[in-house]
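S.K.: Pasting the structures here.
Throughout, read-outs are computed from the coordinates displayed, never taken from laboratory work. Computed from a prediction, not measured in an experiment: that's the story for all the values here. Cβ atoms are built from the backbone, for glycine too; each structure is taken alone.
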Structure P
Amino acid sequence: MADPQSLLSVREIKALDKNGADTFASVLLVRRVTAKTAKNGNPFLTVELGDKTGSFAQNVFGDSAAYELFSNLREGAVVRIEARAGYYNNTLSPKLLAAEPISADQLAGSAVLANLVESAPEDADLLWKEFQEHIASLRHPELRATVQAVFDDIGEQFCVAPAAVSMHHAYRHGLLEHTVHMARAARALLPLYAEVDADLAMAGVLVHDAGKVIEYQGDLVTTRSRRGLLQGHVVLGYQLVRKAGMKCRLASDLLERLEHIVLSHQGELEWGAAVIAATPEAVFVAKVDDLDAKMGMVQRLLRHAGDAPADEFSEKHFGLNSQLLLTKPNTAGGDKL
């Protein structure tokens, strides 16, 4: 395998000449392969390739030497490509020159592997320590015991799991990061809303996405498990919370309210909520969840762009339903209107 220093990251690829003059080599994860048919009836593949700095889609047509290769690769495979930089409709679309699979034996002990898997930017051990402190801060004994029981079952998986396949916090330790960020936001906002029971809302924040440790699977690339596809993380999380609450003899009214937070936290039925939030705590958790999910998308786009983004705007992000302005505001001087 080539020296890692000679292999470009996705961020570096996106900074190359947009006119197609630059060629490059890179080792990337195959995140998704989708078979399609062109208007003329010819088959082609759309292959999503990426590393910890970003991703891009690569069309591979039926007459390409790489078509058979990508047709037989599973998501999570690793490939070395050589390509010429190019853009189509202002979106990175390199011209593939060569591609070959990289075996697990070739990757073993290589610095390349660490460059493939994106992780939360914050230290995972410190995030987990803070998360446990949020549990310990719950004043209601049975409510605290219920939340603790959920994470006694899933704690190790929860620390590593992503928060999504692709939408927000979709990387290693992303679920832990998302939940801790929500807890921080909740701590700041709860004093503004005396109508919201702080203990119940914080408990809801901590357990709202617990079902995702069952919904998602995979080491290098995240996919949905059988139970994830058949039930989804909302129902799976409800099951975890109900089991823990009954074990800890949480009062039926509190358990019902905690379950409702889990069932409604997605906000809208079309977004995956089982029901619409109907308690002060459930409304609060659903809105904090949406806030941190959206800001997580923003933070990731800015991280992938780097300190000196090659473009002023990102590509359109499905979750934000817009392109994001990547340049920082100029606040120097403070000229008044």
Structure Q
Amino acid sequence: MTNENTQKHLLEVKNLEVSFYTHAGEVKAVGGIDYNLGYNEVMGIVGESGSGKSVEAYSIMGLLANPGKVKGGEVFFEGEDILKYSKKQMEDFRGNKASMIFQNPMTCLNPVYTIGNQLMEAILVHKKISRQEAWDKAVSMLELVGISNPERRMKQYPHELSGGMRQRVMIGMGLICEPKLLIADEPTTALDVTIQAQILELMKTIQQKTKMSIIFITHNLGVVAKICDKVSVMYAGKIVEQGTVDDIFYSPSHPYTLGLMRSMPRIDASEHERLVSIEGTPVDMLNPPEGCGFAARCDHCMKLCLRAHPPMVDLGNGHKSSCWLLTMVPGKGGADNE
């Protein structure tokens, strides 16, 4: 069946809801999010810890562990709802069509197998090629991700490599089957600034060569500015603002996004300008608020914000934001309908 998603978007997420059912109750980790990812596009998903960034990514890859469960929604990949895939279809999807780079390579690489074995396994599972062909392709991939003396590295174990080299191996493992979608879950968090810059430059270069799409999950706005085309800002399990990198950095419209921007050091700031922190604590997702999740920490909170969650307001050219303040601006979709 032909679907317009196959023409416009590689990935389309519609009203995705994910919860964890614990002994204390239901933790509503993702509360109905929507976004599109185009072909050859890099989208950043930003937000503080606990906002649901990684959970939605694990849901897409079918990697949610118990007691997590996708409650509802649809995730279209080239027009097919992957949430309806069988176990065999999902195994073919992972690694072959979509791959994921995890946050800590030391815990994701198996310590008792060589780098070569782990890289070759990813190819042999999905491709009908000989072990020698798999070896040659793995060596080429290590060269591509900037690892020197790849033949030697193939025979080494993860503990024999530095943190930056292990992360490069993880990137190579994610790319080795030439997926159309790569999900990178904070892949540079544990690295020092110099290695982080190298990894980001490497990922951008490979993305431009292979034309794949990337979802880059991070809390670092500097990373977003360097590698992403557009951004989705998450808070309390919901997307509160979406737009291009320029929209988010130069025209932020949601109070949470504004708070993130004010808390980030700027090279054009005056010498003694202080950073402004976001007061308060994150939402308890066991007992989420009835209204806007950010209301308790927002300087512009109104009674309406506490009672109902605001709609997503279209600000034009794909820039959207979920805030009651925007519905009161004439021409932005809310005030005319009050």
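S.K.: Given a computed value of 21.6 for mean projected area of the Cα convex hull in nm², which structure among P, Q does it belong to?
M.R.: Values: P: 21.6; Q: 20.0.
Corresponding structure: P.
S.K.: Quick one: distance in nm of label points 7 Å out along Cα→Cβ at positions 67 and 187 came out at 5.7 when computed from one of P, Q, so which one is it? Before the final figure, lay out each step's value.
M.R.: Numbers: P: 5.7; Q: 3.4.
Working through the options, I get structure P.
S.K.: To continue, here is another question. Of the structures labelled P, Q, one was used to calculate distance in nm of label points 7 Å out along Cα→Cβ at positions 83 and 107, giving 2.7. Name it. Write out the running numbers ahead of the final one.
M.R.: Numbers: P: 1.8; Q: 2.7.
Attributed to the structure labelled Q.
S.K.: P, Q: which one has helix-only ellipticity at 222 nm (-39500 (n - 2.57) for each DSSP H run of 4 or more, over all residues; to 500), as calculated, at -13000?
M.R.: P
S.K.: Rank structures P, Q by distance in nm of label points 7 Å out along Cα→Cβ at positions 11 and 259 and report only the one at the top, that is, the highest. Walk me through the numbers on the way to the answer.
M.R.: Numbers: P: 4.6; Q: 2.6.
Comparing P, Q by distance in nm of label points 7 Å out along Cα→Cβ at positions 11 and 259, the maximum is at P.
S.K.: Given a computed value of 13 for relative contact order in percent (Cα under 8 Å, 6 or more apart), which structure among P, Q does it belong to?
M.R.: Working: P: 13; Q: 19.
Going through each structure in turn, the value belongs to P.
S.K.: When Cα extents along the principal axes in Å, for residues 19-194 alone is computed for each of P, Q, which one produces 65, 39, 30?
M.R.: This figure was derived from P.
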